[in-house]
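**Student:** Below you'll find a set of structures to go through.
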Structure 1
């Protein structure tokens, strides 16, 4: 999946010399910020990807890639059911370099993602270059869901987004001993979207065989408790004509 938590990477080539170049982008602080910087937010399955070659983005050399995706849900904005967009990876030269920062975008065919896009003169492009804003989802949407949420109230949209993330997290196998695993990477975004209403989601992980994953879930429950957050909202079901 496209990791939500920031991770440190080391990229080093087997050539002489090594450089470190600052990047001009700031990783969004939470999933709501990802929404704010995006013109289009969809979920869909990547059908294929292909390399576009070197691209200059904000005075930085990157490798451009084209992804074709079959959209199954729209959370924000308007776009086609079958769209293509540009995403980026490092442009690696003969000189090695060090990188410490957020994880990088990595769209893989036959995987379903939550995707954050902007529109420019050449078409759709990831909302922020290089960084992995995307989130891997379950292979199919939850059953009987509203497909187009672009016009619904924000609370209803956030609930639908959180349901997608919760479904994906619950499908992740139990982690190896000593680590919290991939399921925990969904925990911050669910909290961002639901606040106190995320409590039942975290409680489901209190029964995990992994003590590390149980501990991570307990930390989020403790945060909800310490802030005295409750779930008081009532969202009316959508009217489908």
Structure 2
């Protein structure tokens, strides 16, 4: 699915960007889809909003990027289109998948970012012909990769570094963590499924209740989860 934004009344409408941002926040979040089949994000990143606006109104201002975050890359519209690179390690698009990618540090890989498309990354130079037509995913994927691999998420004080410390400690405190966890991925005791009734939907099986956090899970959500668990079932 291509992220869309409300089209402004004119290209000179200086309020379009704030309108697009505020439009995403007009409803308070009452529940969170933390299942393994949920979206990797609901709120569109501001950099993607700006790129989408430019793509709609001034596509000539966008250039095809062939690298991002030190990687050479090729963008694909979906998972099936990227299967020509099936010989390399493949990763999903949730934060915990990217944490594994960063830890594994492969020389080349595929990452499937669900609604944004799929991207092939390599440390080696890539000989390729530019596409005849540039779709939005050609621009969106390098932008998103900049964000997904950024120190603001994975550095010592990054979002997912801090969130993982808090979440791991929280689930350990209540004796719920039953298997190895990763930043944004927590396999819990099935008795934790009471959280689904409290607004934190996960994936339930006979062996565990798993929470898979999307990129835009907020600090307010973390505080709400801490409070729910403090109260108990």
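**Student:** If mean count of other Cβ atoms within 10 Å over residues 101-108 computes to 18.8, which of 1, 2 did it come from? Working shown, then result.
**Tutor:** Values: 1: 18.8; 2: 12.5.
Computed on structure 1.
**Student:** Additional query: Can you say which of 1, 2 returns 23 when relative contact order in percent (Cα under 8 Å, 6 or more apart) is computed? Walk me through the numbers before you get to the answer.
**Tutor:** Values: 1: 20; 2: 23.
Computed on structure 2.
**Student:** One of 1, 2 was used to calculate helix-only ellipticity at 222 nm (-39500 (n - 2.57) for each DSSP H run of 4 or more, over all residues; to 500), giving -10000; which?
**Tutor:** On the way: 1: -6500; 2: -10000.
Considering all the candidates, the number was obtained from 2.
**Student:** Match the computed value 12.7 of Kirkwood radius over Cα pairs in Å, for residues 133-188 alone to one of the structures 1, 2, and report its label.
**Tutor:** Working: 1: 12.7; 2: 13.1.
This figure was derived from 1.
**Student:** Quick check for you: by mean count of other Cβ atoms within 10 Å over residues 45-52, which of 1, 2 is greatest? Don't jump to the answer; show the numbers that get you there.
**Tutor:** Working: 1: 14.1; 2: 17.4.
Largest calculated value belongs to 2.
Only the coordinates and a few stated rules stand behind these numbers; no lab work does. Source: prediction; values computed, not measured. Cβ atoms are built from the backbone, for glycine too; each structure is taken alone.
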